[in-house]
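Before anything else, here is the set of structures, which you'll find just below.
The numbers here are math on the coordinates, done by the rules we state, and not lab data. As the structure is a prediction and not an experimental result, all values here were calculated from the model. Cβ atoms are built from the backbone, for glycine too; each structure is taken alone.
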Structure P
Amino acid sequence: MRMVGALVARFRRNAGLTQRELAERLMVAEVTIASIEQGVRPLLPDLAESLDQVLGSQGAMAVAVANMPEVDLVPLWAAEFLDLEREALGLSSYQNQVLPGLLQTRAYARAVFSNDVPALTRDEIELRVEARIQRQEILHRKDPPRACFILSEAILVDRLGGDAVYTEQLRSLQESAAIPGLTVQVVPLGRTFHAGLSGPFILIETADHQRLAYVEAQRGSQLIAAPDEVSILEHKYAMLRTQALNPQESRDLLSRLLGEQ
């Protein structure tokens, strides 16, 4: 991403534009241009094409994005979601197999990426771990999003990375559950009815109060904007909250798993 960001900055300066002037022409936020040039935010194909038109770069941006090494590129199907996550007012996540990235410790994230198929190299794993940890800054900023995480107890049974990683991760979950505005609830095993059998999903309230959903799947995911489809997932999430342990009961479960009760 740094390489593409440097190209954007070079072509912008060659065109005699400031970041603000370029952002105005593209009708995007100035911070979007700044973060792309810094290599913090991925350049998406549609914006790359617009940049080529505005900067007269003759398709260079589109070609750079299309040929960026995969290790240096957030999958395109996830990039738009990560942009929305970074600026969201509210996030409501349901996960049934692995902890959400925003709650993972560095060691747990490393264990998750070490299970990728096909296998990643050590350098690829470390790059992805670092990117995941950086995402978590949104939970600790001055104006964090309202965040709710519903987790299947099955996630807390698995011991990815071994006992030491498991214990550290549970303690980190305890700390996260104490963050103001952040809620952690666990759906216990043994339920006779379960609203989340179709798999994990995330509800997003954007900065302009639009309601979206993000559905995760193998080798790709989908951002959903259709109001009727988002409404169905919101209804599922409301049902999951009633089926889960309440926040205090969930914290008590974490304490029991750690042998503190």
Structure Q
Amino acid sequence: MNKSILVLAILICTAMAAGVKAPDTKKYKFIFFTEECFDTFFVKNDFVNAQCIKFTLSKVLGTGIVVLSTILKVPQIIKIVKNKSVEGLSFPAIISETFLYFFTISYNLYKQNSFSLYGENVFIVIQNIAIMALFYVYGKNFSIIKLLTTYILFGVVAGPLLLQIAPTKLYDFAMIINMVLFFFGRAPQIYSNFKNKSTGQLAAVTVLLSLSGCIARTFTVLTEAPDFFVLLNNFESVILNGTIFTQLLIYWKNTPAHQHSTKKNQ
């Protein structure tokens, strides 16, 4: 039963993510170079063209973020399975975060931005839904009804957004909604860490990658598709993810893994 829930979670999210790649009007050579920049570098041998250097670097970073996002939360998933515990993780925070990514994907589809500017959101959603399934597997008093209700809610809300059949004004306010969702997605986790003086089963690698990704993404958005609200969302992400990373550094001695290691060495 547990394995079937995990498979169901991944299939639902994969189906919703299918076809989310928005068209990019620019033509590329070897993935990272626009035709103009390719000619600038390799035909005109102009390797110091600032505009092409900046854009190509942005493309490399953006693609790297998307590729790394496919395993972003794998350390978190492994840590949960290894310790058979979701202690320290906030289910409401993950729900809010997942809705945030759905809004980000739909907003970028609406703006017809390049997939490299938002693709990581697709893969993080898939991993988040798998983590939610692990709450059912390892969480105390966590019912299958709660899990399935959450999945259905995602389908009802995210379906129209991703299919681009929601009211246009909703997309215009999507990034504002995102800022609110991201705050409520991170605030419970930050409060829980502060209250328990511990980060529980939070994976430091995942948090660090998230923070690094937010910083890099700010650069790519500034370079390829400057958008005030997207940038504002990125700045908020850097601040809140940075706060959680700081808590990891402060409370690392209080985590279950460290405590177990300390007792073992005594």
- To which of P, Q does the computed value -24500 (helix-only ellipticity at 222 nm (-39500 (n - 2.57) for each DSSP H run of 4 or more, over all residues; to 500)) belong? Q
- Task: Rank structures P, Q by mean projected area of the Cα convex hull in nm² and report only the one at the top, that is, the highest.
- Result: Q
- Task: Given a value of 26 for relative contact order in percent (Cα under 8 Å, 6 or more apart), point me to the structure among P, Q it was derived from.
- Result: Q
- Message: Quick check for you: by distance in nm of label points 7 Å out along Cα→Cβ at positions 33 and 193, which of P, Q is greatest?
- Response: P
- Query: One of P, Q was used to calculate Rg and Dmax of the Cα atoms in Å, for residues 129-168 alone, giving 13.1, 41; which?
  - Reply: Q
